[in-house]
Structures are given as C-alpha cells and as structure tokens.
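Engineer: Heads up, there are several structures right after this.
Taken together, the values in this text are just the output of simple stated rules run on the coordinates, not laboratory data. Model, not experiment: these values are computed from the prediction. Cβ atoms are built from the backbone, for glycine too; each structure is taken alone.
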Structure I
Amino acid sequence: MSFSQLMKQLKQGHLDPVYLISGDQSYLSDQIKQAFTKLIPEAERSMNIGIYDMEETPISSAIEDAVSVPFFGERRLVMINRPYFLTGLRVKAKVTHHVEDFLDYLQHPEKSTILVIFAPYDKLDARKKITKTLKKVATTVEIGKLREHEIKTTVKQRIKAAGYTIDENVLERMMQLTGGQLTAMMNDLPKLFLYNKESKQITLASVNGLVSPSIEQSVFDLVNSVLEKDVKGSMEIYRNLLLENQEPIGINAVLIQQFRLLIQVMILKRHGYAQGDLAASLRVHPYRIKLALQTVRHFSYQELRNAYLGLVETEREMKSSNRSPELLFELFLLKFTRHDVA
C-alpha cells in the first residue's frame, strides 16, 4: 500500500488492527502519525495513545498497552518506533526484547487497538520469524522507495495547498540541491514561502539562495568537476565541504562510493538495465540513479576506473601518512588530470 492509499483509507474510516510503516522518510512518517492520532478524540488522547521507542523500551511494555481496554473511548492507538529487532542491525540498546509476546499478540490482535509499527530502515530481515509473521498480519505501507514523480507530486500538492506556485525547472532545481530527499524539500518550503510571500511564486533565485545543497549533491558536483578535470573548481567544492565540517576521510569515502556507483550503473546499463531496475538492484535512491545515468553518458569506463582507483590510493595514504589530507586530494587531482592515475 502507498502513502496516498493509506491516507484515503483512514479518511474513509476503514481501519486494520496492525500496520507496518516501512521506510526511512521522516516527513511521511510524521504525516502518518498525525493522521492516526486524529482518529482518537482529543479528550481521550492522553489515556488512549501509547508511543514506544524500541531502543529505549521493551516490546512487552507496548504489547501490554495494546491488549488493554480503551479508557472511556472506542479505540486505543499504540505506535512502535525503531523496532530494530526486525532487522539484522546491531544496536547498542540496553533493552531486552521478548519478541514471543509480540508473536503471541499478532496471532490474535486486539480489535479495539490500532497497532502501528514504524520501521525506518532500508530493509527488514525477512529470515526472522517475527518479521515473516508481522508481514503476514500487518497492512504494509511502503514510504521509503518513492519515485521521482511521487516526490514532485507530494511537494507540488503542499505548495498548492499553501497558495503558492512553482515552475517545473525550479522544482527540478530543488530536487538537485536536496538529492531528491522529500523531507529536506519539505523542511525548506517554509523559508521559500516567507521569501516569496508577496508574489506567491517560488522563484529559481530563492531556491538557489535558500536551499542548502545536501552532502550528496555537493559530492555529485565534486565528482563531475573531477571528471571534467577542473582542478580549481574541484578544490573550491572540496574546501567548502571542509568548511561545513565534513571530515576529509569522510569526503573521500563518499567520493569512492559515488564512483563505484557510476561504474556499476555504466556496466549494468550496458547489460540492458533500465533506470527503475538499477535503483532496485543497487538499492539506491532513484534520483541518484537518474543523476548517475546523466553522468556516465559523458565519460568513459577508463576515466571512471582511473578516478576510482586514484581515490582508493588517496584513502590509503590518508590513513597511513602524516601528509595533509587536502594536499593528498590535490595531488590526486593533478595526477588524474595528467592521466597518471593507475
């Protein structure tokens, strides 16, 4: 089920006993939490809504709440956040979870309770019994794998509802700057609304001035600058990242990751993979795949390989020598520009 389908279902009053909200998209998660909260009359919320963080509270406490009879009302709402035991992640949490209690509940969910599990993860461990059982019982809502048109539609709906307009090229620029992250775009809208209060038209100038580039977008710009062998432009972007308190070793690691992605995209594209297939196969945000496809059209496999290997060598030197990371990156650029990188 999609986000919009869930919203429609809740408005119609059709409720299921258990929901699994899968995916890391905080804006949509907040919208869903608000929609479920509104199902409980305001006067009853303090008594009939329970919110539990699984990194701080055992699952048994949430289940005890779920099986309780509502206080002076028809429904009880129990929301469970960060259920890491559904994944293969190792989390340093001082909590012991008896998932058997959860399994027992799923066999016979309480009819007067709406149990909503928010799992902000890219992937759940499908091998675990608790995950298998939950997926069989729960109505699953996927919010983490939004396509580009779904993100744009959601943003345009919010802009229209506020009484503003935006041109397609301006919206595309917002996508570029935020790396296609819906939550980041939504967080930037209040600033854009205030700046464009008189015209009610979100302008390109305001987006360029007010929307800060994501680390992913800055690295994407740096990748293109490196491939274009623009040493001066590359160093300017690199130093701006340092000014934003990004660690040199971290910048280099993200660059390696991005060049690895470009190589994978180029190879798989040659084997007939379409944009949607690439996003699913590589488990990468669809917008990043779109940008990668645009990049690989203009460069050769050898250029991508040379840059990747050069950055791997730069990382080794950053970890093993006392030389300045900034100097090492600049040396990489000079070698790559002269085609000396292995």
Structure II
Amino acid sequence: MKSWGKLIFSRSLWMLMVVILLSACSENKNDKKTLPKKEEQPAFGNKTEIELANHLEIPWSITKKDNLFYISERHGTITSIDEHTGEKKQLPVILRKHLYAGGEGGFLGLELIPNTDLEAFAYHTYEEDGKILNRVIRIVKDSNAWRETEVLLEKIPGAQIHNGGRIKIGPDNKIYVTAGDAAVPESAQNTYSLSGKIMRLEFDGSIPKDNPIKDSPIYSYGHRNPQGLAWTENDQFYETEHGQSAYDEINMISPGKNYGWPDIQGDEQKPGMESPIFHTNRDTWAPSGTVYHKGKLYIASLRGEAVRVYDFKKIDASELIEGYGRIRDVLIDGDFLYFITNNTDGRGTPAENDDRLIKIDLK
C-alpha cells in the first residue's frame, strides 16, 4: 500500500507538470498573436520605418512639394498625401487624348515644375489609329482635377511593354524623358525613331540648341527600357534600365552616345557603343526609379523586390530594404528615403494594405 501511494503521488505530480507546461505553451501562443507583423516593425537597424499612406492604386512616380507628396497612378489619377497629417486626396487627370492603361502603359512619369503654384510635366500612354503611343504633357492642378494645358511631345512609340516613362528636370533646367524600345529592339539603334531613347526638351517642348543631334529631342540612344534618371552633385548623369532576362544596367550618360541595345549587353563591347558601369549579370532587378544621395544611387527594383544601393566608392551594390514586394520609385528629401510599392500592378502579390508609401530615416 505504501508503494502504491507513492505511485499515485508520482503520477499526480507528473500530470500537474504536464498542465503547467501546456499552460506555458498556451500563453506563448497567445503572446505571438499580439506581436506586430514583421512588415510593421522598424526592421532596418537604426532606420525607422513609417507608413505614410496605403491603398494606393498602381502608383508609379513620387514627387514632393513642401510637406505634400504627389503620386501618379497608372489608371489616370494623382494622389496627394500630407506628410504631417496623413490626409490623402485623389484627383483625376483630365487629358486631351484618351489614356491607355493596358500592359505596362498608363499615366506614368510625373515631375513638379519649380516656381509654379502647382503645375507638372507628365508622361502617359494613349492609343491612336490602332497604335499604342506615348506623350509628354504639361498639367495644372485646380480644386477638382489636374488638367492638361499643353502638349510638349507626342507620337513616342509605345506597346504593351517597354514604354519607359520617367520624366525629370535636370540640373541644366531641361526636361529629360525616357522611352523604351516598345518591344522593337532594333528601333533603339534608329535615331529617326524616339523609342529606346533618352530625350531632352525645353520647358515649352522645343528642342534645345545644344542637343547632340540637330533638330532632334534625342539625347542618347541604344536603350532597352530605361526608367531611372539621377544626377550627382557635380551634375554627372546616370540612368538605370531593364536588361533582357537579367543584365540590368547602370549607365553613365553622355550626350549623343550609343548604349548598345540590342547589339551588346553586360560586359560585351563594340566600337562606337558604351558599356554599362555596372550590370546585374544573371541576377534580375528590373530597376525603376533612381535617386542619387551622398555618393550612392538608391534604386527601386521591381522583380528584385528591394531598394538597392550602388556605392560609387565600393563599385558594388547591396540591398538596403526588402520585404515589401515590388518597389517602383524612390525619393530622398534631407535624410529621409521615401519609396512606393507596386504590388497592385498585376505582377505582384498585394498585401491587404498595398500599395504603400513608406518613409525611412537614413541617419
């Protein structure tokens, strides 16, 4: 009886220990439910993440004036976001030619014009006489919409893919515009075609007298699908573009130069053609918006799903930010990096609150 009592006591003690262990496991499980998702944590060392806006509709380009962001959206709207209050307002863009938003087309590049109340240059795809084309326009904001006021350049060849679309004002106070090869690779070598080119215009759409090809908006050629433009503090000009099945490029741009597509890519060389200063080899980034800051290029990557940083001193690139899916454009203001995701464009996997505008402290 004595040993039987010991057995009962031991079994009871064992059962009590099991209950305690199960309770502990249950508490841990509940604790995990209350933790924020990984994407909500400041997961970049000392770089603090702030989500400024969500539920953007296929955003493409970021611009900023004072505390207000203006983000182009491919189906023909511009959304403004107040960085201080978070107020978000979406307005339509009233165009003189019908917007074509199929494939990779739509309302793409947007660049605010300095010293205006609120005017901008924009790039959009349209369809005319059965052809897909692109145009550069000037727009102005009123209380209810953005409205086209002037066309600077049109009939830029377009397609379901490779429309380019970036538009920036350079340090020389000229407009720079990128156009893809519109799925006709050989057109990038044809200086009588505007596809596969970087173009340069005056604010009124006229051709600058010092353009490298007389009476032509073409500034450089031999590009596949350029979507990033940036200048250093010394006005050196850089461009990023999509390669063919990898071999994405960073190019140092000089007027009148031929950047080789489709004749060369990667480390390949050919007389009269420029090779990139950096390429991704067999890796794929699909680089989009690009900005220069303190000796580095910050590059939004779509298929690479990251913000990458190219360091001119190290001659190397690394990932700064990942885990947000496709990233379309980047902007730096002071010590802050801003970027927009692009997961609602039909090629990504949208999260519940996509697409988003995110702010990162670089200090």
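Engineer: Ranked on Kirkwood radius over Cα pairs in Å, which label among I, II comes first with the largest value?
Structural biologist: On the way: I: 23.1; II: 22.0.
Across I, II, Kirkwood radius over Cα pairs in Å peaks for I.
Engineer: Using relative contact order in percent (Cα under 8 Å, 6 or more apart) for the comparison, can you identify which of I, II gives the largest number? Could the numbers behind the result be given before it?
Structural biologist: Numbers: I: 15; II: 12.
Looking at the calculated values, the largest one is I.
Engineer: Out of I, II, which one gives 26, 14, 10 for semi-axes √(5λ) of the Cα gyration tensor in Å, for residues 233-304 alone as computed from the coordinates?
Structural biologist: Numbers: I: 26, 14, 10; II: 19, 17, 8.
Only one of I, II returns 26, 14, 10 for semi-axes √(5λ) of the Cα gyration tensor in Å, for residues 233-304 alone, namely I.
Engineer: To which of I, II does the computed value 1.4 (distance in nm of label points 7 Å out along Cα→Cβ at positions 121 and 329) belong? Mind dumping the intermediate values first?
Structural biologist: Details: I: 3.3; II: 1.4.
Derived from the structure labelled II.
Engineer: While we're looking at this one, here's another question. Work out the source of -18000 here, i.e. which of I, II gives that when helix-only ellipticity at 222 nm (-39500 (n - 2.57) for each DSSP H run of 4 or more, over all residues; to 500) is computed. Provide the component values of the computation, followed by the final result.
Structural biologist: Numbers: I: -18000; II: -3500.
The value was obtained from structure I.
Engineer: Quick one: P(r) over Cα pairs in 5 Å bins from 0, in percent, for residues 161-216 alone came out at 4, 20, 26, 24, 17, 7, 1 when computed from one of I, II, so which one is it? Write down the numbers at each step before the final one.
Structural biologist: Details: I: 4, 21, 35, 27, 10, 3, 0; II: 4, 20, 26, 24, 17, 7, 1.
Answer by label: II.
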